[in-house]
1. Tell me which structure, out of P, Q, gives 18 once relative contact order in percent (Cα under 8 Å, 6 or more apart) is calculated.
2. Out of P, Q, which structure matches 10.0 when mean count of other Cβ atoms within 10 Å over residues 94-101 is calculated?
3. Work out the source of -12500 here, i.e. which of P, Q gives that when helix-only ellipticity at 222 nm (-39500 (n - 2.57) for each DSSP H run of 4 or more, over all residues; to 500) is computed.
4. Comparing structures P, Q by FRET efficiency 1/(1 + (r/R0)^6) of positions 54 and 222 (r between Cβ atoms, R0 = 25 Å, to 0.05), which one has the largest value?
5. One of P, Q was used to compute mean count of other Cβ atoms within 10 Å over residues 86-93, and the answer was 22.6. Which one was it?
6. Taking mean count of other Cβ atoms within 10 Å over residues 62-69 from the coordinates of each of P, Q, which one would give 14.1?
7. Which structure, out of P, Q, was mean count of other Cβ atoms within 10 Å over residues 198-205 calculated from, if the result is 25.5?
8. Out of P, Q, choose the structure whose coordinates give log10 I(q)/I(0) by the Debye sum over Cα atoms at q = 0.09, 0.16 Å⁻¹ equal to -0.40, -1.28 when calculated.
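Nothing in this text is a laboratory measurement; each read-out follows from the coordinates by a stated rule. Since the model is a prediction, treat every value here as computed from it, not as a measurement. Cβ atoms are built from the backbone, for glycine too; each structure is taken alone.
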Structure P
Amino acid sequence: MKYSFIFIAFVSLLCACKGTQPMDDTDVLVRVKDRTLKRSEVTSLIPKSATSEDSLLLAESYIKKWVKDALVYDVALRNLGDDKDAVDKLVDEYRSSLVRYRYLEQLVNERLSANIPETDKLSYYEENQQKFILDKSLIKGLFLKIPQDAPGISDVKSWYKSTSEASLEKIEKYSVQNAVIYDYFYDKWVDFDEVMDNIPVHVANSADYLKVNKFVEVSDSSYCYLLNIKEYLSVGSVAPYDYATPQITEMLINRRKVDFLKKFEDELYNDAIRGGDVKFYDGSDK
């Protein structure tokens, strides 16, 4: 008999999902002791595009889990003993922390600009270069991955070594039809290891490898891999400004945020002291 009542609840819930009966947020679907699950809580979880069968399955799964969680919670409350006070304290502390965090994030988003002047970023970079030491090698250049049966590979092997506009234009036109990967990065620094992940070659030491390899040509049974290394920076070098800029921006925004929140909390504290909203007791107060 118990399951027939649950089935009726599912059918009723399904009707609500399909819009054949009005939604009533106060309509209780399930009750476990003093905890209740409302129809609206379940219907909000069921996609409008779900079939009747899927809706029933989703509803059944959610309701059963909710009932089990409620039962475990009830047993836990009755058996925690003194630990319940500790749990209540932790919950209060977590709620207080969460409310503060959400409000302060909202305050920062409303009042603090994320735009950092270029002059500020450049000054910070020049004064703190020790913070931007590379832990990976960077390169500029271009990379091609071409099927072995593609036409004109010998021509591409000549073009990719040149930085002339004519050669680059030929590579671009060729790549549209034939290349599996064509990555042009003459104008930006990229992670050397990430590029090499596309090439079937093991590099034990990137610094040593980069010293002796300006052009990399590798072939396997399926593809030809071509890499032109125009410039490189090894591990331990100072990161170039354009590569470090995103990190600098994040650091300066975080510093602004810390300063802003400290000022806000100090002003809030001082205003509360002046307004008499805070009272300190020295033990002699009654």
Structure Q
Amino acid sequence: MTSSNTKDNWTDEQWAGDIPARVKTVEMLLHLHTYDDFATPLADIKSASDPLFCQSIDHTLLRPDATLEQIDKLCEEAVKYGFKSCCVNGIYVKRVAERLNTLSCDPDTRPIPCCVVGFPLGAGTAKSIANEAAEAITNGALEIDVVFPVGLLLSTPTPYSQIYHHLKTIITASHPYPVKVIIETSLLPSPQLKVTACELAIEAGAAFVKTCTGFNGGGATREDVWLMRVAVGICTWGEEGERIKVKASGGVRTFEACVEMFKAGAERIGTSSGATIMANANIVTHGPGDDVKTDPY
């Protein structure tokens, strides 16, 4: 999922000259358009029973005290409800991959293993995080979520080239699997910085831009998701030219909150409350996992 090489040799000065124009374009689009202009099919979801809803959920367990039993339960719940993925820390990826393969379900809707890397600080070296991503993929991860190096973006002067190459190194190591770049919106004090983070992620080859880790204060907001949706626009990634998308995560704990994010432009939700959302909606499931009782954590 690598981008073109047109920016590989750019200096910080070239980035600094280019980004303000992009930010201005996004600001103009925000004034000219409404949510409906960038709507996706998820904006029309009316019920948690909609398969599109279930396939938008990254069922997540990233707590440092997560146990093997809880990881197994995460997998069972994901299969029970048909969620898109189980998102975990690297130490659990192999177990998740093996567990999901042992749970009987439709192969077309089988949840996939997703792994966070450089989490939750985004402060490791590009090489170390790239190695972390490569190992996760070897262990069965089919998607990677990586934390943006926020501290570099907040520095003056901003080392744009370093940020770009940092992200591209990790995304290249994850090829051909999609990478979601977590820009940690709650730590970026202005819309301009949020757009800049999105632009650098886009150029580095990200498949998604994602709001928050949930570990550094704050969470996903409708305004940030809308800003990010406009920033990625119709940009594409990878050889197949797939459109870059937005993932909302951090404090999204109810069906209503999910719908709010969808209407703002999100096409994936990261939440540890997926099973609770489904249980509260009284969703009737079928097939393997029916005997799994939900227990919010």
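1. Details: P: 18; Q: 23.
Only one of P, Q returns 18 for relative contact order in percent (Cα under 8 Å, 6 or more apart), namely P.
2. Clearly, the read-out refers to P.
3. It must be structure Q, since only it matches.
4. When FRET efficiency 1/(1 + (r/R0)^6) of positions 54 and 222 (r between Cβ atoms, R0 = 25 Å, to 0.05) is computed for each of P, Q, structure Q gives the biggest number.
5. Q
6. On the way: P: 14.1; Q: 11.4.
The value was obtained from structure P.
7. The read-out comes from structure Q.
8. Matching structure: Q.
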